[in-house]
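Okay, got some structures for you below.
Just so it is clear, none of the values below were taken in a lab; they were calculated from the coordinates. It should be emphasised that the depicted structure is a prediction, and the values quoted were computed from it without experimental measurement. Cβ atoms are built from the backbone, for glycine too; each structure is taken alone.
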Structure 1
Amino acid sequence: MSFGSPENENRAKMEIKEEKKKYDEHVARAREVSDLASQLSDHYEKQRSFVADDAKRIERMEKLTKKIRNDAGGSDSDADADIKDIPADTKSLVKRVAELADELHKLVEKTPRQVVSAAVIGQANRLLGLVQHLREVSR
C-alpha cells in the first residue's frame, strides 16, 4: 500500500497551518475593528467630540475593514453599493458603526476559513460606507 510521500504530506500540513494562521489573523482584524469602534463610541459618548486619536481609530478601522472584505473574497468594486439609512446625527452614526463592527466580528468568527462569505463582504461594505461617512463628519 502506498500513501502520499512524506514531502507531500509535510507540504499539505504546512499549507493547512498557513491557512489557519491567515484565518486567525482575519478573526483578529475583525476583533480589532470591533474594539476600535467600541472605543470610539465610548469616547464620543463621554466627550461629544472627536480628538486626534479618534481620527487614527477611524482610519485604522477603515483599513482593517477593507482587508477583511478583500480576504473574504470581496473587492473595491463591491463597495459601490449605496449605504442606506445613514444616521443624521453623529452620536447615532458612531453608535451604528460600533453595532456594525460588532456584527462583522461575530460573522467573521462564525464563517469557516474555506468559505467566501457574501454576508461578511456585505457587512464589511456597509461598515466601510459608514466609517467613510464618519471620517468626513469627524473632520
Structure 2
Amino acid sequence: MADDVQGITVGHIASYTRQVSADDIRKFAEATGDTNPVHLDAAYAARTMFKEPIAHGMLSAGLVSAALGTQLAPNAVVIYLSQSLRFRAPVKPGDTLTAKATVTSVDVERSRVALDTVVTNQDGTDVLTGDALVMVQALA
C-alpha cells in the first residue's frame, strides 16, 4: 500500500509568499466586514500597543490557505477540514509574509493530510503558528 495521497508524503512542504499592503488590509476589511479601527485608522492605531495599523490576523491565515490551495497539490483538489491558529506577532503594511505548511502525517484510506503551519515575516519572526487538516482528492 502506498504511503502518499496524490503524491504527498510526510515532509512535503507547500509555501506561499506575499507582501501585505495597506490596500490588502482595506480590501480584507471590506470583504469580511471587520472594520475594527486598529486595522484601518492610523490615529486610532497610534493609541494602541501597536502604534500603527496592523493587518487582520485572519489575513495572515489566508496565506496558509493560499499555500495549501495552490501549492500543496496543484493537480488535485485540496479541501480544508480544520485549522488551529496562534497569532504570535502583529503584521504591518509592507511586511512580506511567507506561509509554510509541512506535512506531518498522511491518512491514505481517508485521503487526509495533516500539516504543521507557520507564517513568518521578512525578519524571520513567526507571526502565526498552527496545524491544519486537509482532504486531497484527484481531479475528476
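Things worth noting here:
- Read-out semi-axes √(5λ) of the Cα gyration tensor in Å, for residues 45-84 alone, computed value 26, 13, 7, structure in 1, 2: 1
- Of the structures 1, 2, the one that -6000 was derived from, the read-out being helix-only ellipticity at 222 nm (-39500 (n - 2.57) for each DSSP H run of 4 or more, over all residues; to 500): 2
- Structure responsible for 0.7, with distance in nm of label points 7 Å out along Cα→Cβ at positions 37 and 61 calculated and labels 1, 2 on offer: 1
- Structure from which 10.5 was derived, mean count of other Cβ atoms within 10 Å over residues 13-20, options 1, 2: 1
- Which entry (1, 2) yields the derived value 3.8 for distance in nm of label points 7 Å out along Cα→Cβ at positions 5 and 117: 1
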